[in-house]
Structure P
Amino acid sequence: MKTTGIVRKLDDLGRIVIPKETREQLYIAIKEPLEIFLDEENTTIILKKYTPGCVLCGDMGGGKMISGKNVCFNCLELAKREF
């Protein structure tokens, strides 16, 4: 992990602002969902772009959005064979 040299304070609602330069560097769009993780020692907060898992099996390997839900390629293939 490398430092950016930027220090931000939490506001009254517990929010921080991610600098525009950082968002652009990481290709984070406005209103893009980010998932919050804590390390095992609970000393570090990690933000990652949110990627929904397959609604059928939970696989995180990607797939297709169908009616706003992510379905993995394996489940798509299984559904094709079933129907």
Structure Q
Amino acid sequence: MKTWLKYIVVFVVLISFGSIIYGFSIKEEDLSTANKYIGMGTVGLFLIAMPLFLFKESKGKDMKDYMLTKENIKKMQAKEQKKSENQ
């Protein structure tokens, strides 16, 4: 599943960039159609590709490690004190 999701994300990103580039290239001839292509490309990038990528990359990881809790703050402060002692 992970490899399929990778290819889907790459496909959506390429199609979105292609749509944005095509929209900018026809902007002088047909403004309303160009804006639709640019908008759909942006939607593809930010509402389809990005969530799929984040889902793929975060699968199997513990989100607690990435949250700013009191325990993690204490760990970071301990690391900073250790670094300042070494310098």
Check your understanding: Hey, P(r) over Cα pairs in 5 Å bins from 0, in percent, for residues 13-60 alone derived from one of P, Q reads 5, 26, 23, 16, 12, 8, 5, 3, 1, 0; which structure?
Key -> Q
Exercise for review: Have a look at P, Q and say which one yields 0.10 for FRET efficiency 1/(1 + (r/R0)^6) of positions 5 and 53 (r between Cβ atoms, R0 = 25 Å, to 0.05), as calculated.
Suggested key: P
Practice item. Name the one structure among P, Q that helix-only ellipticity at 222 nm (-39500 (n - 2.57) for each DSSP H run of 4 or more, over all residues; to 500) of -24000 was derived from. Key: Q
Point to revise | Origin of the value 27, where relative contact order in percent (Cα under 8 Å, 6 or more apart) was derived from one of P, Q | key: Q
Check your understanding: Out of P, Q, which structure matches 16.8 when mean count of other Cβ atoms within 10 Å over residues 37-44 is calculated?
Key -> Q
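None of the figures in this text is laboratory data; all of them are computed from the coordinates on show. The shown structure was predicted, so the numbers you read here are calculated from the model rather than taken from an experiment. Cβ atoms are built from the backbone, for glycine too; each structure is taken alone.
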